[in-house]
Structure 1
Amino acid sequence: MKLLIVDDQQDTLRGLVQQINWQNEGIEEVCGAKNVMEARYIFQNDPPDILLCDIEMPVETGIDLAHWVREQGYETQIIFLTCHSDFAYAREALDVHALNYVLQPAPYHRIVEAVRQGMEVIYKQNEERKMLQKARILEGQRLDANVQRWEDYLTGKQPDLSLIGESRFVLNSPIWLILFENASECGEDTICKHYAEVYRKEEFRHLFLHPGKGRFAVLMQRIAEERFPDARMKQYLQYLSDLCELDTGTEITAHYIRCEDLKSLPAGFETLLVSCEQNHGKRSGLFSPAVAKENKPVSVADEMKRWQLYLVSGQADRMEEEARELLFRLVAHGQLGSDVLMMFYQEFMRILYAAGSELNGKRISELFTSAEDMRLYRNSMNSVSDMLSLIHLVAEKYGEDLPKDTDSEVTETIKNYIGTHLSKNIMKEDIVNLVHLNADYVTRIFKKQTGMSIKSYVIQEKMKEAQRLLRNTSLPVSHIAVRLGYSNFSYFSTSYKKVFGIAPAEEERS
């Protein structure tokens, strides 16, 4: 693996290149560049896997280099170094799909940790490519003579576990049993293919079975000793269901249970059969009849709960803005580990499916149509850059059906309404009902178009009309105030002075 370090400070560059034992970290080659021009030359001859780059450099900055790297199509993992805690820099780092943002001065071990993170992303990407080449796992397993014995044991036809002669599972360790009720509709091959994708980060012993009546099952046992949380299993199964629905248009129906050891499997299977029978409407979804519910782990779900409303009310750009801000904050605070990113992805996909069920929402099949779209759909939980690309893609797809002048039309409608109702106490609810849009959305686009809030605009227009009446009529100030909907004369005078700098009485005298 090759690392390129770019910094215009010679002492800093020399220290980063020479004083860290990069070979111990698995970096075979380290080279340095003191400016962007030298870095480009190195990229063109032998592009590095990881770029560790200072931002503040003369002539061209690290941000300029990162934009060039992405424009040239290099997949290099980018890590920025900077002495300034500048929000704008962090935003630009996300724009060029940088992996990390290290604030200087930072100890060498923190920089090494950032590089390790880049290496982990690269290793995972390489592993994913290997896993995708092994999708046909079912056919090979069906050749195993022991499969039939496992099916018989599961269904009670084979009472003695010792006769199976199967060594892949540990006798006294927990084992998951998942029973797919509609496997024939979504396709067993599809389930097997996506199983490899979904569980690629986890090490499981597994076995696919056909326990009768067209049903399809999988046995899963964690290789590592630590327990696999029930909530995480549900998240993974939901992701598997999402992928299968994308491929076949059919969401899976999965009944799952955790058995404490292999001897509990037949009883667990009976429990799942009862769960199948109780699913009278043959509803799709995930059912866990015997697994106790755990407390919901701390997540980002609360901050994301508004995004479904944004998508279906024409505010996809606001959804993207908030998503980017949330990811930036997690990066800045060092909280965006692989588990949090996976949680973010799972919640985001839930939002997309929920929005798709709305009258004006888009189904998943409408969002991910090209090969690149599919890549983002499947891989965006692996890196911040892919997650940002996924979010932008969704925002674009939701925004492409909106007329380009929608915001200006809504703003003009509101302004016309205000102009013809200056004598009334104009309420925000009246305006929202007028344009039939979400209140937050109306407020945001009006301020974007006019530079002021609706309330400020109403006051401004009322004061303009008051000034016109004061200058062109003989009406007393108190009458004008009442005419413009003000019952509190003092408040009217204060508002007028705030807009024009003088009291209405002074305007009247002049």
Structure 2
Amino acid sequence: MSLRIHNTLTRQKEPLKPIEPNHVKLYVCGITSYDYCHIGHARSALVFDMVVRYLRYRGYKVTFVRNFTDIDDKIIQRAGEQGIDSATLALRFIDEFYTDMDALGTLRPDIEPKATEHVAEMIALVEELVAKGMAYAVDGDVYFRVNRFDGYGQLSGRDLEDMQAGARVEVNEKKEHPMDFVLWKGAKPGEPKWPSPWGDGRPGWHIECSAMSRKYLGETFDIHGGGKDLVFPHHENEIAQSCGASGKPFANLWMHHGFVTIKDEKMSKSLGNFLTIRDVLKVYESEVLRLFIFSTHYRNPLDFTETALQDARTGLERMYECLAHIDRLEDGDPNGAVRIAEKDRNGLETLSARFCEAMDNDFNTAQGVAHLFEAVKTCNKVLRGLADPPAAEDVRVLRTAASTFRDLAGVLGLVQRDPAAVVAENRARELAGIDLDEEEIKRLIVKRNQARAAKDWKASDEVRDHLLAHRIVLKDSPEGTTWEVKRE
């Protein structure tokens, strides 16, 4: 099965067919650098980090470009409020962005262009549009003529006449059409400015990505990505100005991830309901945040809740505990009786194929994560059934499964640490403030199980109650007894 990606432009899944064989060229819209990044930014960064990791895992060469908008109305306004110049503010928050991305463990893009370093390329592109009659200059500003581009509205599914009828656009007598958008802004007093054929000024937001993607990836490239909030007007306008200039397709596939919500309301700075990445990472490890995000398909909304993050933490602990257990196994008895059932062996040996089948279906990380948890469940079942000493063949199957698991989880940036160290840290955190240590808890569980086997229910209940008094909760299942610390 070839990798298929949902194309926002055609509203259907399409096979990935790189223009240059085996080389995927990807452009993603980056941040406007005027404030700290929130969890919505984390989702975008992690989604495309996953895309790049998976494509490379599947053998593709990837050229990943993600820009910085370092000149913008918001940057200028925030810099003015703080009494500093806009370049200083923008560079500060680019540095803060890197701090957050390093904390999340994301791969650096291959190319990270800044808007202010590509003004010449933007001016050249605007000049092409003016020369073709696709744009017009008036009083130092330059606007794109939307009615000269037949495909305007195709990405967002909007009709130009309907947009004009329902437009809530501030009246601008300079525009020929109310939906025309700015390519170049004439200079205002005190604002950053660059010389241009139309006078001093600065580029509009939309022209940035068209100019920078063309420089680094060509007039037509494979994948353009971003959040759903960028579909209109940003990406719609990118298509118009890029195709208007080149006469060629812009991006062959368009990927857009869903919003992060809090109580079903979109998280955003304008609404004031956002959590910064660093705020969340003070409480939860970066891999917990990754597992939380990848447990939902990238195109679906993602509701941010403490319960969901706690569930992700618990799930991640299960992964590490399973791997730590397998790492502790001795080589086993070459002549020992094999205990692993054929069904379980087959499930572990087909893990890679099933994971890739899920990911090939529009990067379905939710299904991929489900396959990983299924593998953990199977490994734990096999571990409980091992002979003493275990058969060498059973150990081989488990070690092979663990190696495969690590490779696949690595596509999602998970289980990147030493399992034994993580398990020890988790136990230490859980037992902080508890009078019992882990060995004593294990001893008491054995004592309780012996009492239960002897049908001494009174002694069994006494041990359970003793542990509960120390906030240790026991959970019995057909596979055995586990414990956890009761949260206060």
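No value in this document is a laboratory result; all are computed from the given coordinates. Everything quoted here is computed from the prediction, not taken from an experiment. Cβ atoms are built from the backbone, for glycine too; each structure is taken alone.
Structures 1, 2 were shown, and volume of the Cα convex hull per residue in Å³ at 215 was computed from 1. log10 I(q)/I(0) by the Debye sum over Cα atoms at q = 0.11, 0.16, 0.23 Å⁻¹, for residues 277-364 alone computed as -0.43, -0.80, -1.16: which structure among 1, 2? The correct label is 1.
Sorting 1, 2 by relative contact order in percent (Cα under 8 Å, 6 or more apart) from high to low puts 2 first, with the largest value. Tell me which structure, out of 1, 2, gives 4.9 once distance in nm of label points 7 Å out along Cα→Cβ at positions 109 and 453 is calculated. Attributed to the structure labelled 1.
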